[in-house]
Structure 1
Amino acid sequence: MVFGSLRELFPAITEKRLELLLYVATHETPNVRQLAERLGRNYKNVHTDVRKLFELGLLEKSDQGQLTAPFDEIVIHAELRDVA
């Protein structure tokens, strides 16, 4: 996934979504309801975040239906100045 700017990145990868992604990457997570319970968050908000992370390709479902994070790392490259 490529974002054109940090302004596009930050609304898509919020602090809560990053927390969720890190949890899934390090724990077995059978479904959204259990994920919400484990994170102590509202189911609807977690469902929205999971859906967005699926759209971005940062979450997947395994063959067994568990949520998985398919990457070991996320690399962010942000230019601070326009390069002419």
Structure 2
Amino acid sequence: MTKEAVYEVLHEVFRDVFDDESIVLKDQTTAADIDGWDSLEHVGLVLAIEEAFGMKFTMSEVRHMENVGEMVAVLMERGQLR
């Protein structure tokens, strides 16, 4: 799966989780950039991403993802994408 394909899926997930079709993700996007992305919503987001990609993040991976670019890197690195 290419980086562009990962972003396509992530756009769908983010827009669904935050109910906002205007979300446009970039590598530098953080929780501060998206209304409603708080610690509680983060759990739902992580679960939705895991479901969309058919994989599970480790706690260490989740803790070290400071922006969307780092999330994409983990998804591509894991190589468990369907």
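Have a look at 1, 2 and say which one yields 40 for relative contact order in percent (Cα under 8 Å, 6 or more apart), as calculated. Mind dumping the intermediate values first?
Numbers: 1: 31; 2: 40.
Source structure for this number: 2.
A value of 0.91 was derived for Rg/Rh (Cα atoms, Kirkwood Rh); which structure in 1, 2 was it taken from? Could the numbers behind the result be given before it?
Working: 1: 1.03; 2: 0.91.
Label of the source structure: 2.
Given a value of -14000 for helix-only ellipticity at 222 nm (-39500 (n - 2.57) for each DSSP H run of 4 or more, over all residues; to 500), point me to the structure among 1, 2 it was derived from. Let's see the in-between values first.
Numbers: 1: -14000; 2: -17500.
The correct label is 1.
The numbers here are math on the coordinates, done by the rules we state, and not lab data. It should be emphasised that the depicted structure is a prediction, and the values quoted were computed from it without experimental measurement.
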